[in-house]
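In the part that follows, the structures are each spelled out as structure tokens.
Values in this text are rule-based calculations from the coordinates and carry no lab data. Values in this document were obtained by computation on a predicted structure and should not be read as measured data. Cβ atoms are built from the backbone, for glycine too; each structure is taken alone.
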Structure I
Amino acid sequence: MTGDRKKAAADPVAALLDVDRAAYEMRRGRLVLVSDDAGQSVLAVSAEAATEDSIARLFFLAGVEPDLAITHNRAKILKVPLYTDDIVLLPFPRRLAANMARSIADPTSDLAHPLRGPFRAKRDPVSTASVAAVQLAKVARLLPSVVLVTVPPAKMKNLGDSKIATVGAADVLSYELGTAGALRQVTAARVPLEDAEDARILAFRSPDGGREHLAIVIGQPATDTPVLTRLHSECFTGDLVGSLKCDCGQQLRGAISQIGKEGAGILLYLRQEGRGIGLINKLRAYALQDQGYDTVEANERLGFESDERVFLPAARILQQLGYRKVRLMTNNPDKVAALEQYGIEVSERVQHAFPSNDHNEFYLSVKKDKSGHLL
């Protein structure tokens, strides 16, 4: 372990900063070096941002042919055998065009190329560093696929002056929980709302400077009784521009209205667009829905789980505000279980459903039938 990695291991904030920096480098299409505790290191570039030059540089620096890493969900769609845990590695010789990597990673062109493959999967166990490289793409809100090479120990010295972002695999894999656990309030302001004039908005941020989460505190909710609470995941299309494909806008404004009528409560606005996959990937999922796939199938075809959200941020914010018991406005049993897992007692589940329309009726039925929402 290098001196920098020892420092990061001893300093949780430094570890968060390493991951945040590496994620932004991956978003820019640059190479990232991920090393694990077993001594394995991989150089990786995002599949959707890969170019012929970046793939050639992988080979130049490591001296070995690259692989394309995809998740099990994506592999199942492509009929790739699942010989390995967590992810699948497909041999990807550098002579292949970078748009091939993007095509394999991005399912929006699947119907246009129905006979792709067959793909050969490697059978050797995958390193933790390789798994973490794919997770880093998720952290960066990219498609969960990377082109990577395992760097032989003899080649590591070639990377000393390369200025490539370096990150530990363990730091990447623990990042989502780590950044949630480090959330701290940074500011607050009174913001009268249309249906709740006595409201304040509190902003929370972790030391790595990542996504902020917001708490909308309406009235003066007591801390010694269960507080009426709504966990609302950010939805640009539903919350801001009035999309009819979901019920998010109705849920947001309906929750504020109901809390305002009761006089006190909290709405937590969590930066978890698209069930945690990000806005761009959510739009890709919408494109797949236009091809006939439901919301769960679309996320899984992209290579994600049907729901990638982590609800620890909500629990940490509530605890910092002094609340340990809630009356939770939700139709999602997973939110109840998640809050209780992280130390928040849910004394009551408050129904929070709204009428469907012609555009979201099927979406809501899938949430009920596949995701277990109590609608």
Structure II
Amino acid sequence: MEQVRRIGVLTGGGDCPGLNAVIRAVVKTAINDYGWEVIGIEDGFEGLILPDKTRELRISDVRGILPRGGTILGTTNRANPFAYVTRKKDGRVVTRDVSDEVILRLRDLRLDALIVIGGDGSLKISYEFFQKGVPIVGVPKTIDNDISCTDVTFGFDTALDTATQAIDKLHTTAESHHRVMIVEVMGRDAGWLALEAGLAGGADVILIPEIPFDLYNVDEKIERRDREGRRFSIVVVAEGSRPVGGEQFYQPRKDPTAPRRLGGVSQWVADELGKMCDHEIRVTVLGHVQRGGSPSSFDRILGTRFGAAAVHLVSERRFGEMVALRGETIEAVSLKDAVSQLKTVPLDSDLIRTARSLDICLG
């Protein structure tokens, strides 16, 4: 086996707090423990498709980035090398498989291994490259907490704290004006963020993708609170929630090369509830504020542990694996298993049971 001398690192998909903590740990561990060179690849996999988007990362390059949100390498969720979308001069949109070009680029860069920090999309791409012989190690990140085989992903804790603080602030104005406040949070097809933020923030209604909702049940909860003298309600809605028998809500797509984006469910809930009750209803969409800001201490530590562990996996040539938190320890799991299915909220989860015990309406 050839000795590892030079590795690459990239961040793919949506950003989240803690990415810089991982990059910092990768660089410092690779240099301090093994004496390797580290090449930073900019803007996710696009940095391996377009020219002049790589640079060497030294320890001096990662000083001071631990508390910073975002990623010093940049990221994108539009650069899947197996289905790379471009627009021709005549306006036509073309999808191509450029994965072989990426593999040649990795060889030109003389990379002995690649560490990919990403969510389910980036890690699926990573597994496809591993199947084509690329030595890859994965690091799971996402505020959605929807990656299998790990107890939690870094970024989730900070986003959860952001959403909880927003719900706390909305409580006082909702109570003062006797309003129904609807808070839309991210999460796509997994309700972890909505459910845990709703529990932490004392929400009265929590709507998640795993449980299609009936607005009559939501209205009944609001009306019952009225009868009990509590003339306001807090409703937390995951962006991927849908009514019984209905579909998820997506934003209109102006750019055909852009991925479809969820959005609109909270306004629909507000409009429909407005026909059923006399309350003033206001909608707050937290959006990308959940992705930003300085990472929590938990995410800084978890990201640091993940980054160091990923480098150690490379040293052991354990490619096709992903670092994961299992209990109190960092372990290695198969990338194939990690991307085989999304980790959604089980209907028999103690979180669901707790919410119901607290008389929270789940729709």
Structure III
Amino acid sequence: MNTGGGDAPGLNAVIRAVVLSALNEGWEVVGIRRGYDGLLNGGDGLVTLDRGSVQGIASLGGTILGTTNRGNPLRWRRTLPDGTTEEVDRSGEILAAFEEHEIDALVAIGGDGSLHIAAELSQLGLPVVGVPKTIDNDLAATQVTFGFHTAVQTASDAIDKLHSTAESHERVIAVELMGRHTGWIALFAGISGSADVILVPEIPFDIRSVARQVQEKFLRGPRYGIVVVAEGATPAGGEASLLEEGGPGKAARYGGIAERVAEELGEATGIETRSLVLGHLQRGGQPTAYDRLLALRFGAAAVDLVSRGDFGCMVALDPPEVLAVPLAEAIATLKKVPVEGDVVRTARRLGIGFGD
């Protein structure tokens, strides 16, 4: 079992469920530290997991196995003596390590990127079961992913606190939330936190429209504004704001859009505007009871798939059941916010603008 990609509240609950369910089957359980890194360092990243090692961890944030989002074994970045880098395929080493350590199956817990790796390893013959993990809630094969509700709760709490300081100073605050390609966190937290404007990747925005919506709010009162911005929100005809360009084996780092919106909004309205990046606070802390339960259900279901030999699949929530979905199907498409869907319509009825 391993955890890959960004951390999410609920990872430890999955680990606990996998360990206890597998031990009840009479199996031994081994955790792989730091994604696949623990298998590529002579096995020094392998740890035996027993009941004691998972006692009390379901309520803890993070992951006791550690994680990485830069360790794709199929496109491993290796630094050459002259300082340049090259991409190498180390999947053969992964398969050999599984055989050497007599590991019969892998439960891979991760988001879109990690599950792509799991799917490729499955095609190479590795017995894999996937567990979906992403606070972005952007995997189409499952209704929801664990960690999402906790991230929304954290973001909503932060937005609640911003109302009082924004109103006290009669200013606008643009708060940046996670969501590179989809706006689920921004949408849910923005509505729950009574934002005035929500900017998401699915709806390109015009800063003039945002300015108009903010000015209308100041005219009718109270004289302050909250603008929630997903990190991947993009102006119409423009490009996403990046902190770091992507490249071979490395994803682009999104960020800076809230600062950009605040600056342009201040110039357009003459209203003092500040920006705040919530960042990794959304990944940390105790999982909510909902996320904890969902994670435990996913972990137990993953072991059930292993026991049946249903490899190459991912567990997914299709209420009221947790089902198996082929990995290839699970990673085929991202789940975007439906721009004409009920949640967006609800926001518009409440007077929340989207900058369009």
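Kindly point out which one of I, II, III the value 3.0 was derived from, the read-out being distance in nm of label points 7 Å out along Cα→Cβ at positions 14 and 318.
Traced to structure II.
Tell me which structure, out of I, II, III, gives 2.4 once distance in nm of label points 7 Å out along Cα→Cβ at positions 54 and 70 is calculated. It traces back to II.
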